[in-house]
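Some structures are shown below for you to check.
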Structure P
Amino acid sequence: MKTEAAKLLQKKRRQVLEYWMTNQLSNESLREDLMSNDDLRQQSEELLEELLTAMGSGNVVDIETPTYERIKEILSGISISRAQQGFTPKETGMYVFSLKDAMLQLLREHIKEPQELYEASIAVDKLIDSLGMETFETYIKGREEVILRQTDEITEISTPVIRVWDGILVLPIIGTLDSSRTQVVMESLLQEIVATSSTIAILDISGVPAVDSLVAQHLIKTVSATRLMGAECIISGIRPEIAQTVVHLGIDLSSIVTKATLASALKYALSMLKLDVVRKSQKEKQDFQS
């Protein structure tokens with residue numbers, strides 16, 4: 001782009017901003033529920049100011065130069081913020097590409113020489129396309145970070161370690177066990193064993209849809225880690241279909257105490273601690289007879 005065209009955009013920056021805001025506010029995909037118009041204007045004005053300053057250096061096409069480092073930082077922040085707020089990739093991309101239309105509109109209004117207008121338009125087109133691609137790439141990274149964080153949060157929520165009695169912990173497992181989740185399960189369980197000085201841990205797999213050889217191996221690893229911490233482990237929730245699958249696959253769980261229900265496992269755990277839970281009326285009767 002010629003210096004005159006870059007200077008023109010800088011001189012008419014307020015007009016470019018108004019054209020840009022008009023394009024954004026008239027877009028049917030405008031998300032006023034996620035960002036107010038005032039915040040959108042402030043964000044757009046900051047980006048435009050920095051962009052026009054960079055364009056004034058004479059380099060318009062290559063955004064990999066140090067001149068555009070600040071622009072890329074601002075775009076990165078915008079993309080990540082929009083990914084976290086819930087904007088779609090299309091909505092985020094249109095934010096940048098709508099600036100192209102605003103710039104081209106101003107150039108057409110003020111540059112009358114065809115060749116100069118053509119060269120300036122091509123330069124703006126390449127520049128905004130490059131910035132748009134940069135925005136998409138950063139948005140994807142930001143969205144991946146959001147998904148990973150949400151996955152970690154869901155995993156932590158779905159593997160609570162519950163202290164049901166002094167010395168007895170219960171860990172209900174819901175969903176499929178994979179390597180990463182097994183690691184979270186083991187870490188949560190082992191930390192709670194240390195924190196509560198518990199000697200018995202019950203792994204309830206009632207919420208596990210199916211048990212295959214891989215899931216069984218993950219369970220065995222968890223049991224082994226629990227025993228290394230000095231606690232005994234009980235697996236509850238062994239449904240008939242799971243028992244059949246375990247036998248069919250030839251998986252050896254003979255060294256592990258297994259129970260059909262969580263209630264049975266808890267009763268067994270209490271007996272291991274030499275505790276007996278009886279109904280109050282029954283206990284009163286026993287005390288009376290004695």
Structure Q
Amino acid sequence: MVDAAVGRPAPAVRPYVGSYTGYWMERIGPGTHQGLPSGTLTVVLSLGPPVDMTAMADPRQAPASYDALVGGLHAAPVTIAYDQIQCGVQLDVTPFGARALFGLPAGELGSAVVHLEELIGRRAGEWLDRLRSAPTWAARFAVLDDVLAGAVVDGPPPPAEVVRAWDRLVTTGGGIEVAALAQEVGWSRRHLAQRFQEEIGLAPKVAGRVLRFDRATSLLRRAVRPGLADVAAVCGYYDQAHLTRDFRELAGLTPTAWLAEELPSVQDATVSVSAS
């Protein structure tokens with residue numbers, strides 16, 4: 001059984017957070033699912049049992065459980081174990097939103113997952129308490145609008161060249177070569193790679209690969225789903241085999257296996273919710 005809702009953040013929050021996703025899932029028995037690489041940092045606030053992460057994108061990081069977490073951009077899957085019920089809210093934070101909401105560049109997180117409390121202190125517990133007291137998804141999203149707008153801090157902006165490079169990668173779906181990207185921003189490839197990784201947490205080439213993969217998974221999540229060969233062509237893969245190889249490396253399984261095992265019928269249960 002699935003109850004899910006998607007909300008658009010308020011205008012004051014929108015530059016930093018792409019969307020809110022509320023979810024309540026009841027499954028038969030325990031299991032696991034994969035958290036996939038994407039073009040955003042992931043913030044999860046649990047409204048039920050802690051989020052039990054049994055394998056991290058960075059293999060040097062030990063498994064852990066979280067009531068509230070922040071995950072940096074990563075190029076490998078994480079494994080999340082569940083018992084029967086999962087309930088919480090996920091925020092998709094833009095890479096530059098990390099500076100505004102947490103006071104540090106996304107690159108300082110790297111591929112790690114950290115407790116939200118490590119970044120914002122006791123406010124993490126206050127956010128959870130308010131969310132858990134709210135009775136509906138619309139009310140919970142309104143809470144997020146309020147606490148996130150209040151969390152925005154002034155600080156040094158990211159390098160304009162990195163912002164431009166990221167925007168070009170996003171608009172091309174990861175389809176621009178790093179050499180062309182460096183030329184456009186006026187930096188050497190080496191300097192761009194260094195400054196980009198410091199700010200974003202991934203090298204430009206890896207970030208492009210993640211964005212291309214993210215676009216592919218977004219297409220495959222649609223209720224009316226295109227075929228794998230069509231997805232490969234639209235997203236800039238050489239062919240379907242190339243898409244499958246990227247899935248194996250970035251998701252840990254083939255597209256067909258992911259669709260069968262990791263994609264419950266959320267589309268049928270998900271509704272758009274306004275906090276207003």
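Read the figures in this text as sums done on the coordinates, not as results from a lab. Being a predicted model, the structure only gives us computed values, none of them experimental. Cβ atoms are built from the backbone, for glycine too; each structure is taken alone.
Some notes on this structure:
- Parent structure of the calculated result -0.53, -0.74, -1.12, -1.18, given that log10 I(q)/I(0) by the Debye sum over Cα atoms at q = 0.10, 0.12, 0.18, 0.21 Å⁻¹, for residues 99-258 alone is the read-out and P, Q the choices: Q
- Ranking P, Q by Kirkwood radius over Cα pairs in Å, for residues 43-130 alone, the structure that comes out highest: P
- helix-only ellipticity at 222 nm (-39500 (n - 2.57) for each DSSP H run of 4 or more, over all residues; to 500) from the coordinates reads -12500; which among P, Q: Q
- Per distance in nm of label points 7 Å out along Cα→Cβ at positions 11 and 235, the highest-valued of structures P, Q: P
- In terms of relative contact order in percent (Cα under 8 Å, 6 or more apart), the structure with the greatest value among P, Q is Q.
- Among P, Q, structure where distance in nm of label points 7 Å out along Cα→Cβ at positions 91 and 115 as derived comes to 4.6: P
- The maximum of percent of Cα pairs over 36 Å apart over structures P, Q, that is, the highest value, falls on P.
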